[in-house]
Every structure is written in structure tokens, then in C-alpha cells.
Structure P
Amino acid sequence: MPTIEEIEQALTQVIDPELGRNIVELGMAKNIQVDGGNVSITLALTTMGCPLRNQLQENTRAAAAAVPGVNHVNVELTTLTSEEIEQLKAKLQAGASGQGGVSGHLNHVRNMVAVMSGKGGVGKSSVTALLASYLRKQGYSVGVLDADITGPSIPRMFGICGPVMGIPMGILPIETKTGIKVMSANLMLPEEDMAIVWRGPIMSGTIKQFWTDVLWGQLDYLLIDLPPGTSDATLTVMQSLPVNGVVMVTTPQSLASMVVRKTVHMAQELKIPVFGVVENMSYYLCPETGQEHQIFGASHTDEVAGLAEAPVLGRLPIDPSLTQLADRGDIEQFENGAYDKLAAAFIEAVPLEEQEAEQQPEAEE
């Protein structure tokens, strides 16, 4: 006859996808009873409106049913009490605080990197989205915090829409097709083209909440897509969020590099490291001749990199297929060797802290 201890051990294999911990550790597996080959379990959710409750219920049943001697499993659903939820929050926060990286409300992020430019129209959001996509393809857990409150484009590129869902533990980010977690102001609106007319303090407060109130869980990289300029939103991210460093995005022409140098000075004044510089729209590769054409003229990106005392991580081409995929919401399907090199250079410039083997990234199936 199976024992309660054997059932409990089997249930440690059931992971809550929202919190990234097993249901025994979270205190969600309650009132385990064994009567011969019959097992009954009470599964306590954070909210009965959990969108994954059926999956969790089935995973719990399957895990218990796999124990030798078990003939039948009954899993009843209930919810954690408000007191139990508060205790769980404190437990998870304490656990995250003991790890390397940066931690917030229930979150543990090994590297938080802001992607900024100062100059509008340089393709900063597309660089953010593609960098996230290429990191994810290599097996890293990745999130994108869209801090461009009034002009968000990240959700459209990934083909995702809201509304986001809130549970007692916090706000659930929406996952892309490949599993990148995303939070954006556009995911909170009924229509993506609705205008957000907020003053600076409200935008700053929203950006802070995107870190403190969103259940990012455990991430290797959280990329923050910043709006152009050195306004309140940028200052909030640089001063209020535990940013490890920034990546600057520019284009070849002198005018763009002049504006981007302003943001380099800003980062230096705030003592935020610059991990590297990305030159977007560097050239157009003619498909017929294979010749590179410098559409925006000679590059001035080395000047930006020199001022930042940081490497040029990549020089990215103009590729019409990227526009088509982004408009379709399929940016994760984009393939270009220049972005493979960018991701490799980024990982080298922003190394992850050493962790135990089970916390290393796993290759995607």
C-alpha cells in the first residue's frame, strides 16, 4: 500500500508554472489521504480563477497515480487563505533574496538590462525583441519589460494581446509563442491603438509596478525596452529598478550618434555600466550582388563606443523580411546570422553569475 510520504514525494514533481516552485514547497498540496490504493488530495490554488487550474489538477492526479500501488486518485480544488498567501509571499521573497542577481516581489532575475538609445526611430524595440528571441533560442529564460508606455510596440511584434490577468500573488505577464514573458502597457488596453495620456509621475509609477507587481519568476535575462530620450521614464528605470547595465542602440549617421551620446553621458552620471553598443540599420545587403550598401552613410558608432568605453556588440543590416514578420507578430521566426553574432557578443558582455547545475539554461525541445 502506498504511503502519504510516497505521495508527497511524487507531488514535488508538479511545478506551479506561475511561481516556478513545486506544489509541496508552496503548501498547495493539502489533506493527503491514502485508503488502500485510493488517494485523495486537496489542491489549494492562489485563486480559483487560475487559467491553468485544470492543468495543475491533472498534473497532480498523474503524479500521484504514478506511485506503485495507487489505483485511483481524486484531486479536489480549493484556494489558499489570505493568511496563507501572505505567508507564501514572505517565504518566496526570502528565498529569492538569498540568490545572486536582483530580486523583487517573488521574482529572481539574474541580469536586468535596459536597452536604450536616446534617439527615436533607430529600431530599439526591434533590437530588444530580436535579442530576447535569440537568447530564448539558446535556452535562456527571458522576459521583456516594455517601459515605452506611450508608444509600445513590443506586443505587436510578438503577436500577443491582453488583457493581462491578476491573481492574489501579482500580475501574470503574457508569454510569447516561444515562452518569452512580456509586460507592456498595451496589454492592459482593450484596443492596441488607444492613446495613453498620462503625466510623468503616473508613467513612472506604472513602470515601477511592472517590476514589483508582475510575476516574472526566475529569469536569466530581463530586457527593458526604454522610450527615446532622457525623460522621467528613463530616469525611473535607471534609478528605481535594479538595472545591471544598459545596451545602447544607434544608427550609422552622425546625428544619431550625437543624440545617443547624451544617453551615454546620462548612464555615466548615474554610474550605470554600458555593456555595449549596437549599430542598427548598418547596411543593406543586395540579394543579387551580395554587396553591402551603406544607406545611412559612413558609420559614427565607434565614437559612441569609445565614449562609453564599451564594445560594439553588432552591426545589424536592413532586412525587409524583418518588417514583414514584425507586422505579422512573428518576429521570433526571424533568422539572420548578424543577430546570432549579436546574441553571442551580448552573452559574453553580460555573463550570468555561476549557479548550481539545475539552474543552468536548458535547450528548447
Structure Q
Amino acid sequence: MQQPPAESGMTIEQVDTPALLVDLDAFERNLERMAQWVERAGVRLRAHAKTHKCAAIALRQMALGAVGVCCQKVSEAEALVDGGVPDVLVSNQVVGARKLERLAALAARARVGVCVDNASNVEELSRVMSDAHTQLGVLVEVDVGAGRCGVDPGEPALALARLVAASPGLRFDGLQAYHGSAQHIRSYDERRAAIEAAIARTRETVDLLAANGLGCHTVGGAGTGSFHFESASGVYNELQCGSYAFMDADYARNQAQRGEPSSEFEHSLFVLATVMSVAKPGFAVVDAGLKPIAVDAGLPTVDEPAGAEYARPSDEHGRIGRGTSNVALELGDRVRLIPGHCDPTVNLHDWYVAVRGGVVEEVWRVDARGAIF
């Protein structure tokens, strides 16, 4: 863990770089908009903490009404519970004796859930939880179109749900029905069609379970790209959106209903960089390359100075060209970058620097940085 790049009260010019920057005004508006949406829709929000990996942010989301958070790894859940988060769903499969023992220990300290899609995993979970004299909430994951984890809808899901409900140490809580790949379908109509198909598969399964005496307290899924559809379905009652808090460059490419870029949420997460070289004509070099910015979803876009372009990242360097901008950057100038993908970018940093009006207001630890097991 490195020392933080800033302290409260510093100006943004004093922040060491590269730094993970949160614009508090935009960030808080994003949290409030989602909280208002779920309240109007009559559903619950279980915000996905794999995006931010930060207990301070999770507690802010819960203060606005979220029932808890999701994460993807046991180590993430441990870090969040250590930070005071009382309700965590590991929205993923957890396999292996050591991981399950840690999950059981965590379930003795907080309300914890997990997803399953395999009978052998259910049996192992039951044995470990029974030995630990604790109980774990379980969602049966259904493949609603993503082609990743999950049993098929209908009878396969019913069979696994019955096994969970009959297993000591486990509590059948419902279904996990998340269509991850649909989140980034750019066309609004195509994205809606993919989610409507997922909703139909989920409804079929919920109805089948109910007909066999298995009610679903939770039908969870949805993300920043699709939550409008699931929340209006009458089937889903718990949304698992995460990126809405930050809005990366990739999500900003999704189209709204009339084909225009989506503008419901604002960019609030940036990587602050410093111009470290102007030795060559036509471009400047900043101190933010591959190590502080994930590029799996494309290169970052330049927020400030507007119109400039980021290119050719290497480990420690990135080139800033003028693009449509007439700004000629000088040594020491600051550049604000919007990551292409916020989740893995966050995992490259130890700290958030939260600023308001150009002044550092808070510094938050990325509690679950590197929590990949």
C-alpha cells in the first residue's frame, strides 16, 4: 500500500500523479439519481462494489437506500465487511475448500450470500457451513443469455433450487439472472431486445419455482446499461448496477432511446496525469500509461483539455496529441483522463482523491485493491 497522493485541503495542482480522481459533485449526483430511480420503480438496489472496491463508497450507497452491495470474490467481501459493510452478496461461484472456509467465517460476521450453478458446489457449501454452524444465503444462477455461468432456465434451475432448499446450512434466497454482455450493446433497441429475452427466461423460471413451492425473495441482475428494462419487468426486484457511480468512456458509448449518446449519468472518475515531456513537436507525454489505466475497453478519452487525444500508451507514458484542440501543453500541465473501463482501472490504484471545486475534500482507500481470490 503506497502513501496517498494527496491530503485533504490540497488544491488539485498539489495532487501527485498519476492519481485516481473522483469529482464529488458529479459522483453524488450519480448516486442520487440511481437512488431516486429505484425508489420510483419499487425495486431494491444492491450496488456492485467490484466497480469501486471501496467501503467508504459502499456505505454512501447504502446511506441512500441500497440494501447492500455485490462483489465477485471472497477477498473483496472480506475487505468490505472489514470496512463496515454489513450485507454483501458474492454474485459469483465460490469453489475450493479454503475459500469456502473463509466464506463461512465471513457469514458469522455479516449477512453474506453466494451464487451456485452446480450440485457438487451446493453439497460442499452445505458441508462447510454446517461444520461452521452458520447459514449462507444462496442464489441459483440462471444463464439468461450471457453464455457464461449459470444453469439453464426452467427445470435445471428448479432441480438446483430444490437441492439448495434441502441443504443444511444454506438458505435458498432466489435467482441470479444477470446478462452481462448485454450491458454494452450500443443500440438501445438491440439492448432492450436482449434484456427482454433474458426477462422472459427469468419469468419462466420464477413461475416454475413458485408452482413447486419455492418463492424467490430475490431475483437479481441488471447493470448500468440495462437497469431501466429489468426494473420495469415486474420480475426483477434487486438491481446490481455498479458503473453508474463513475461512468467510464465505454458506457458513455451506449445510445439512448433516440440514438443519442446516453447522458443519464455523468463522468465522475478520472485519472489525473502530468505532462512530463514536451521534447518532440506536435504532442506531449504524460506520466499515465498502462499501469494506472486499463485499456481493455479502449484508450481513455481526454476530459481536459477538451479536444485533445490520448494515444500510444506504454508502461509509464501516454502521448497527448492536440486532436481538435488548439491547446499546446507545457511541462507540468495537468491532463484529466476518462478511463475506458472503470473497474480494472480502479484495481490499479490504492487511493481515491475526492475533490470538489478544485480542492481535495477526502481521500478514500481502495480497500479491495488486488482482491482477486
Structure R
Amino acid sequence: MKIVHVITKAERGGAQVHVLGLIRHQLSSGQEVFLLVGDTGYLADEARQAGAEVIICEEIIHPLRPWHDYRATRQLARRLKALSPDLVHAHSSKAGLLARLACRSISIPCLFTAHGWAFSEGAPKKRRLIAKLAESTCARLGHSIVNVSTYDRDLALRNKVGLAAQHRVIHNGLPDIPELSAEGGATNGAIVMVARFAAPKRQDSLIRALSLLPASVRLRLIGDGPHRAECEELARQLGVMERVDFVGDSDEVARLLAEASMFVLLSDHEGLPLTIIEAMRTGLPVVASAVGGIPELVEDGVTGILLREPSPEAVAAALKTLLDNPECARQMGRLGRERFLSHFTEQQMLNKLDALYAEILADR
């Protein structure tokens, strides 16, 4: 089978990690795999190293612009027609829109994975309106739509995006790394957050929460992005710069998580964040915003603490609860790991996607 994955950006992120896992799995299964991506970077480099052919398609990287997108769709259609794949799998909003339009014009089946809808609650109002119109227009042009959470499927159906029969829920999953589990539980006062310094993530709220906690508590922020400098300046202003480790992008996330006491993810909206699955795999208790598919990952009061209104004061209170009750925090981490093994392994996800691929090709 010849498969083409299409995604807008190659930067390090949850969607890119997901696509890379699919590419490696499909290559190991003897499939012919291509990656069409809007720029160079992490995903392009890793996919090429894995053995996939990578094609940079700058036309899919720009914001929504009708005339540009018309030309981009025609160019993408020419690329796909030349490759003549059995199936195109599109990821991310812009790539998903263009790929479905292009595939319909040349009669190639297209599967779309929504790694969190752009019209999710919490996104800017103007962006939600534009995204809703675009997605509802293009939804029926493709075959199936994979939602990474039940929340996303229900959100799409409420907004009349596609038919109910098109929508599938396939939770994200990761391979297990049993040798890299958290040791010592919540005893060293080390908090970690893994996320890009960009909307919708809220590292700023976590830094403010840190300023309300004892001086012995330290924070490690893994990731990079346009808001990093602002967060560094905020840490200086609050007098906690010496307690914050700005790591940047890292290939050692699993090891760094294993050195922590607890994991935090604060965000205005989400799909189903892989970073929380990484934390659960490691056996860390999780403090997170109760948005998007996060409540499908974290059982509030069982494997972590969910915050409906994650103000700095509420975040600090949740973290202090875990710091003051290390045995409770360790128990949450153990139960989180059990939940990972039963619901969110990579093999479970891949089995469901393989079955969907076979179904789409049979329909064709």
C-alpha cells in the first residue's frame, strides 16, 4: 500500500509525534510512505531518517486565504496525482482542508485526523467562526474523520461538521518505556510541564503559581516557541527565575519526566495531549486544565487534579495538595500508569487505525 501523510508544520508537537509514530509503524509493515509537509524541521528530519520520502510543500503553510488556497489546492492535487497513493491521511486544519479538496478532485480517498478542532471552546471567536465554516464545507469531501477524543467528536457533531457516520474516536497512544518510570514520587518538589510556548498553552499561569509556593519547589519547562521570552521575563519579574529551568526542545522528555514529582499542563483548549499520556506512562500525578479531551485522560481525584478555572491561586493550591501528601500523589501516579497501560498504548491506537485504513480501501 502507498500512503501519503499531509501535515502543515514540521515543528515538534503532539500531532507531529503522532504522525511520526504512524510513519514508522507503516514502514515497518512494508508500506510505501510519503510525507508532504509545509516546512522543514523535526518531523521532516525524523521521517526522512526513518525511511519515508519527504516532500516540502510550502503552499500548505500559509493562513487561510481563498485565492492562495485555490492555487495551493491545485498544486497539491498535481503532487498527489503524480504520487498516485492508495490513501491520503491528512493532519491539522489547513492541511486537512487542502488535502480533502485536492483528493476529491482526483478521486483519491482521504482520511482526516483532527488533532483538536480550531473551533474548540476557548479559541478566539473570529477563529472559531472561520474554522467552523471551513470544516463544515470540506467535511463531506473526505472519507472518515478521526477524532482523538470523544469531546472532539461531540463538538464536531454539535457544529454540524460532517455526518455522524464519518466520525470515529481513536484516542492517541504511545509506546511503553517501563524502565523510565518516576522514582521517589512527589518528594523532591520538582514540577514539569511539556508544551510549546505558544497559544493555547499557559506556562505564564504556572510561573505565577510557582511564585505562591515555597522556595524549595522548582519548575522545569520543556519546549520552545514564540512566548518563551515573555515567560522568562515574567519569571524574572516575580523573582522566581532561579527556580525555573527553561529546557527548550529536548529529545530526552521521557527521562526528564522520570526525574520529576508531578506533571502540569495548563491550556485554554486541547484535543488529547500526548504530553499527559507521557506523564501517565511515567507514573506521575497530573494537574491540568479541564478542557477538551483531558478529562478522558485524567480521572479527577484519582490520577490527578483537574481545574475548571486554572487561576494561579487554584494551580498553586492543587500543587500544594500533592506536595503536602506525597503518598497520595504516588498513588495517583501509579493509577495513572495503570490507566495508560489499559487505554492509551500505541499498539491499541495503531490496531484501530490499521482497521480503519482497511475499511477505507475496501470501500474504494
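Each reported figure results from applying straightforward, stated rules to the coordinates on display, with no laboratory input. Quick caveat, the model's predicted, so the values are computed rather than measured. Cβ atoms are built from the backbone, for glycine too; each structure is taken alone.
To which of P, Q, R does the computed value 26, 17, 15 (semi-axes √(5λ) of the Cα gyration tensor in Å, for residues 160-263 alone) belong? Show your work: numbers first, answer last.
Details: P: 26, 17, 15; Q: 31, 14, 9; R: 29, 21, 12.
Structure P accounts for this read-out.
Distance in nm of label points 7 Å out along Cα→Cβ at positions 144 and 256 computed as 3.5: which structure among P, Q, R? Before the final figure, lay out each step's value.
Working: P: 1.9; Q: 2.5; R: 3.5.
It must be structure R, since only it matches.
Here percent of Cα pairs over 41 Å apart has been calculated and equals 16, so which of P, Q, R was it run on?
Working: P: 20; Q: 16; R: 12.
Only one of P, Q, R returns 16 for percent of Cα pairs over 41 Å apart, namely Q.
helix-only ellipticity at 222 nm (-39500 (n - 2.57) for each DSSP H run of 4 or more, over all residues; to 500) computed as -10500: which structure among P, Q, R? Please list the in-between numbers first.
Numbers: P: -10500; Q: -8500; R: -14000.
Computing helix-only ellipticity at 222 nm (-39500 (n - 2.57) for each DSSP H run of 4 or more, over all residues; to 500) on every structure in P, Q, R gives -10500 only for P.
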